Every structure is written in C-alpha cells, then in structure tokens.
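Bear in mind that the values in this text are calculations on the coordinates, not laboratory data. Small disclaimer: the values here were computed from a predicted structure and weren't measured.
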Structure I
Amino acid sequence: MLHRIKDTFKGLMEDQSGIGVVEIILILVIVIGLVLIFKNEITSIINSAFDSIKSDSGAILR
C-alpha cells in the first residue's frame, strides 16, 4: 500500500502541467493547518485511545 501511495505521489510530482503539484501543496497546507488548529483535541483522542488499549490489554493478560 505504501508503495502504491509513493508511486501515485511520484506520478503527481512528475505531472507536466504543474496543476497536480499545486493541488498537493494546497492539500498539505490545509492538513497542516487543521492539525495545528486541533492539536489539543487530536492529542487527547490519541491519548484516550492508547489508555483504552493499555487497560484492555491488561485485562486480557490477567
């Protein structure tokens, strides 16, 4: 799957029209902006997910 994503990205970067490159850059800017805006919320969701995994794995091992 990672190889397929890499090939797709490489194909977009080699696009002669340049539109693909601009689209990728704009999407990356938007994603980075959203991550910066919602950093605390994303961190709390990830932390709660890992806490849940830790507690569930502890119950399985008992």
Structure II
Amino acid sequence: MMIDPPIDKLIEKAPCRYALVVGITKRAKDLLDMQSDELEKSGLKAVSYAAKEIYDEKIKVVVNK
C-alpha cells in the first residue's frame, strides 16, 4: 500500500512532526466545518485532503512563539 503524499516528504513541510499533526488536524476540521466543495469533488477524506494541501504547499504550517 502506498501512502500519498509520502510521510517522509510531508514531514519536511513543517517545523516539526507535532506541528504537522496539529496543522493537518486543524485544516481537516476547517474543511469539514466549511463543507468544502473541493473536498467533496476530490473523493478524499478530510485528513488526507489536508495533508495533500500541505504537501502541495497550498497551505503552510507555522508555529507561533
């Protein structure tokens, strides 16, 4: 089974893996709350779609200090 996007490449898109998990979770929740048309058209689950957005650099994970 192949995971898309690859987890090792996805981790490079965030300051740390914990920030990545939080970023994906928050984005997935936002997508579900907005009832996103793109999400419905993609046929992906919210978490998978959020991970793909981060991988494709459509959104960026940032850490506030």
Structure III
Amino acid sequence: MAKLDITLGSDEVISRIKQLQSGGGSINKKQVKQHDPELMRSALYYFPSWEHAVKNAELL
C-alpha cells in the first residue's frame, strides 16, 4: 500500500482554504485538485471529504 505524501498539517489545510476563499480563488474540488493537488491530498487525509474541509474552514 503506497503511503500518501501528506505535507500539510490540518491547520495548514484550513489556512490555505481560507486564503483561497479570501483571495477570490476557486474552492471548487476539481479546480483545487488540478491546481493544488498537495492541498487536496492533505485535506482528504484529515477530513472525510473536500466539502467537509471547506465547511471546517468556514466555521473557523
């Protein structure tokens, strides 16, 4: 089983999502997967889904 290359901590994931939102960037799952695969991989490691990670970022 290949080990996922998780380079971001959960707090960094939330921080990057918030930066995307405040900077007017897309938080569309497909867009993020294409433009920032590292963020997507890390988000899915800490959260059950991308939507879950985004919801958490919005609550903080």
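Here are the numbers for this structure:
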read-out: At a computed -29500 (helix-only ellipticity at 222 nm (-39500 (n - 2.57) for each DSSP H run of 4 or more, over all residues; to 500)), which of I, II, III; value: I
read-out: Which entry (I, II, III) yields the derived value 60 for percent of Cα pairs over 19 Å apart; value: I
